[in-house]
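Every number in this text was worked out from the coordinates using simple rules, so none of it is lab data. Values in this document were obtained by computation on a predicted structure and should not be read as measured data. Cβ atoms are built from the backbone, for glycine too; each structure is taken alone.
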Structure P
Amino acid sequence: MWRIGLTGSIATGKSTVLKAFADLGVPVLSADDVVAELYAGAAVAPVAAVFPGVERDGKIDRAALSARLAADPTGFAVLEAIVHPMVRAGIADFLAKAEQAGEALAVVEVPLLFESGHDYGFDAIGVTWVDPAIQRQRALARPAMSGEKLDTILARQMPQDDKKARATYLFDTGLPIDKTREQVAALVAAIRARKATP
């Protein structure tokens, strides 16, 4: 089975590309979705123990946690030490199940794939990218996003050009969405054809 890690900076179309794979019947997983599940389950107790007051109704209040981290960025490393191993376990389980099901490929979106420095065992890396002006416009259109918050996020992310240099596949989401879907469809067809060939 061909394991693809999908990454890219904020507002570069990762979710759009992941959906294009999913629409073709490819098993997909978003690390952000894994985190959301953990913040409603296994990660609640350990995170709340380190960051008192961020638990609401048995779940981690992400807004409260974000405010805490904004006030003291040293907390990121502590949080990541708790959550990242759990996320990695979830990704490994997902990939193992996809392989057991006989899938030709599976795609996992990991926003901070390069920044984390962790080797997930992917066979290839897909990177979404877009012109920085479009990226900024998209990001600032998001609810509760400000220029200052965006700059803080970008400062923690590897520059787009560096990510592109490490990519196996590049997806320019500044193009019309139909072009992106066509690119994904061609890639999926090629990988499935390769698996079907003895």
Structure Q
Amino acid sequence: MERTLIVGLGNPGPQYVNTRHNIGFMVIDALADQLGIQCTQQKFNGIYGQGRLSSGEPITLLKPQTFMNLSGKSIAPCALFFKIPPSRLIIVHDELEFPFATLRVKVGGGHAGHNGLKSIIASIGTKDFIRLRVGIGRPKYGSVSDYVLKSFPSDESPWLSDLCRRAADDIAQVIDEGPRKAMNSIHARPHLIPSGD
């Protein structure tokens, strides 16, 4: 079976732990917890661990420790070492264009100003990798850079655990079914947060 590299984007350091920009790290932690994978090995300017999905598919989980705008400097050498093609690379990242707790799968495309994606594209030389986009919404006022580096507010925090678990399940579905088939059911299901809440 071909290995898949699953990368959560974020910033290292305790001051960033619960910030919107670190939702990728949170999803990786949830997936690691579900599968009993220890992400404790340090290499590739990151922290990583290895294991298998319940279906038996081999996976590597990576959390770059380079800061967001240099994520590619961790991902490129890791992908090279494990011989991961772009078609087996899944990047989990925050997405301003979708409301909080929206999950969307995408294959290829630009970086839309996301510094983490920009670094990855430059480092691996292609846009043709899989993305799991985790909606964080746009700020109603103020700067985007301040917004993504703030913690989730009290009305969103209670949903984070369920969101991360759902995202972890979506990653497994993408690997088991392929991204094109998986996105049809993932995009069609009801939003995690019921309307009116």
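What the table below lists for this structure:
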| item | result |
| --- | --- |
| Structure with the greatest value (metric relative contact order in percent (Cα under 8 Å, 6 or more apart), set P, Q) | P |
| helix-only ellipticity at 222 nm (-39500 (n - 2.57) for each DSSP H run of 4 or more, over all residues; to 500) from the coordinates reads -10000; which among P, Q | Q |
| Ranking P, Q by FRET efficiency 1/(1 + (r/R0)^6) of positions 92 and 172 (r between Cβ atoms, R0 = 25 Å, to 0.05), the structure that comes out highest | Q |
| Test item: percent of Cα pairs over 22 Å apart calculated as 53, pick one of P, Q | P |
| Computed 1.19 for Cα Rg over 2.2 N^0.38 Å, for residues 28-131 alone - originating structure among P, Q | P |
| FRET efficiency 1/(1 + (r/R0)^6) of positions 36 and 156 (r between Cβ atoms, R0 = 30 Å, to 0.05) derived as 0.95 - corresponding label from P, Q | P |
| If mean count of other Cβ atoms within 10 Å over residues 20-27 is computed and equals 24.9, the structure in P, Q | Q |
| Read-out mean count of other Cβ atoms within 10 Å over residues 4-11, computed value 26.6, structure in P, Q | Q |
| Top of P, Q by FRET efficiency 1/(1 + (r/R0)^6) of positions 76 and 140 (r between Cβ atoms, R0 = 30 Å, to 0.05), largest first | P |
